[in-house]
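Rule-based calculations on the coordinates, nothing more; no lab input. Fair warning: this is a prediction, and the values are worked out from it, not measured in the lab. Cβ atoms are built from the backbone, for glycine too; each structure is taken alone.
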Structure 1
Amino acid sequence: SGVAAVRGAQRAVGVQNFLEEAAERLNSVEPVRFTISSRTDAGVHALSNSAHLDVQRRPGQPPFSPEILVEALNGHMRHPAIRVVQAFRVPSDFHARHTATSRTYLYRLATGCPQPDQLSVFERNLCWALRAESLDVAAMQEAAQHLLGTHDFSAFQSAGSPARSSVRTLRRATVSPGHASPFVSPQENRALQFWNLEFESQSFLYRQVRRMTAVLVAVGLGMLMPAQVKAILESRDPLGKHQTRVAPAHGLFLMAVRYPGLGDLG
C-alpha cells in the first residue's frame, strides 16, 4: 500500500521502484522514469493509479505498441501485487499528475466493532473499525453538503502540504451503505455495518480526504453538529481546536483517476 519511490540507502522499496526496475529491461536509450498521478501515504490502498513514462527506442526500432508495453512491464515485474493493466499513447505535453481531470477516493468504515479482534482477518487494515454500534448517517450526509463546491480547504490539510494553493473544488462527497469482503462469513459479519464515503475532486490537499472523513465521523458519532463543519471549513485553520484526529490510512482507497479523452482509468 502507498505509492512512492524510495531513494538512497533506505531498505524499503516503493511501487515506483518496482515499476522503474521492470522498465530497465525495455532497453530504452535513456533511463525510464515513471511520474505517478497520485502519491499515497503508507497504508493507503491504490486499487487503480496511473503514471506516464517516456521510452526512447534505439535508431531503427519501432515504438512499442501499448499491448507490448503492458506485457513487457508485467513480464519483468518482481512484485506480485503490482500490475500494469492498460497503456495509451499520449501527446508529449501529457502529464499524469497535472493533466488529470478528477480523482476519486473511497473511505470504508465499519461500526459495531468494540474489539479489534472482532474484525474478520479479511477486513484487517481495509477499513476503519469503530466501536460505536451505529452512526447518524443523515447528519453525516447533511454535513458533507457543506464541503461541496469550491473552497479554501486549509482547515482540512495537514502540515507539510506542498500545495501552493489550498483552494479545491469538491465535486462529490457521499455517505452510503457498504459491504463486507465476500470472504467474510455471515457469522463474523452479523454485528457489523459497513459504510462507504466517496470523494471526487481534480486534486486533494495533503491528507484532506482523511481529515474530512474524521470530521464526518465525528458528526456521525454526535461529537459535532453538521453546521459546525461549515464553521470548520470557513475557519481555514488546520490547527484549530475543532480538529479531530486524522482518519487512519488503512481505510482509504484511491479508486480512479480520469483524463480528457481517456475517461475513467479505474
Structure 2
Amino acid sequence: MKLTSRSYVLCIVAVILSTYTIQALKLDRVILATNNNPLYIEFWPYVAKAWTQLIGIKPTLALIADEDVKIDESLGDVIRFKPLPGVPDGLYAQVIRLLLPAYFPNDGCIISDIDQLPLQRSYFVNTIASVPDNQFIVYNNWCYGKTTPRYPMCYVAAKGQVFKKLFDIQTVEDIPTIVERWASMGLGFDTDETILYHTLVNWKFYKTECTKLNDTLGLLDKRRILDNRKASSAPLHYKPHLVRKNFYVDAFLPRPYSKYKTELDNLAYLAGIR
C-alpha cells in the first residue's frame, strides 16, 4: 500500500509521540532513616521485612551513625552518613529522607518512618497505578487540615530524579551541606514536613507535576490506621481478623521494639510477615 505524504507525516508523528509516552510511577524503593537511637534503629529488621514481603519494594536506609555501628545490610540498601557537627542526629535522619532519592534517579521512591509498619499493598501501589512518573505524589495532603503549612512525610513518592529536581540537588555530595542549611533554619521537630510543604508549593511545577491524592480520593478512613501517636508507648488495639484481611493500611508502632517485641511480632505474623 502506498502512503500519501500526509499519512507518512502522521506515522512519523505517531512514532515520535510514542517515544515520549509517560509511564505510570512504579515504586521500587522505600526510603527510611535512623540514627543510633534504640527507639528507632531496632525497627530496621522488622519494618524492612514488611516492605519487602507485603509491599514488594526494596528497603533503603540512611544510617546517621559512626562507622562502628552495626546494622543488618542484607535486608536492603544501607547508605551511611557521618554525623554532622552542630546538627542533631535525629534531625539529620528526618530530613535526609527528602534527599536520599537523589542516589536513585530512575527508581520510584516512597518515604516512610522507620517506626511505621505498612500493612496493605493496594494502598501504596494500586492507589497510584495511573499517576504518571513525572509527578510528585502526596498521599495524605489533608492530614493536618487544608490550611496547616505542612505535608506529612508518610507518605510522599516520586522518581529519584523528581526529588532531585524539586530540592535542587546537583550531586549527592551536596547532601550534607543542604542538611546543614536546613538545620540552621531553626524549624525544630517539624523541619522535614515544613520544608517539604514550602518547597513543594513554591515549586514552579507544583500545579502541573504534583498529585495530591486527598484532592481526588478524599481522606483515608481513620479506622484503617492503627495509630497510637498520642501515646507512643501504649499497645496497639486491632482486630486480628481484619489484619488477616488486609483491612488496615499501616500501623504507628509503640517504641522501642524490644519492649513490645511479642505484641509486634504477633501483628507481623497476622499480616503474613515471616
-8500 is what came out when helix-only ellipticity at 222 nm (-39500 (n - 2.57) for each DSSP H run of 4 or more, over all residues; to 500) was calculated for one structure; which of 1, 2 is it? 2
Looking at structures 1, 2, which one was P(r) over Cα pairs in 5 Å bins from 0, in percent, for residues 51-90 alone calculated from, given that it came out as 6, 20, 25, 19, 12, 11, 5, 1? 2
Source structure (of 1, 2) for mean count of other Cβ atoms within 10 Å over residues 75-82, computed value 16.1: 2
Given a value of 4.3 for distance in nm of label points 7 Å out along Cα→Cβ at positions 43 and 67, point me to the structure among 1, 2 it was derived from. 1
Value -0.54, -0.77, -0.95, -1.04 of log10 I(q)/I(0) by the Debye sum over Cα atoms at q = 0.12, 0.15, 0.18, 0.20 Å⁻¹, for residues 99-194 alone was derived from the coordinates of, among 1, 2, structure 1
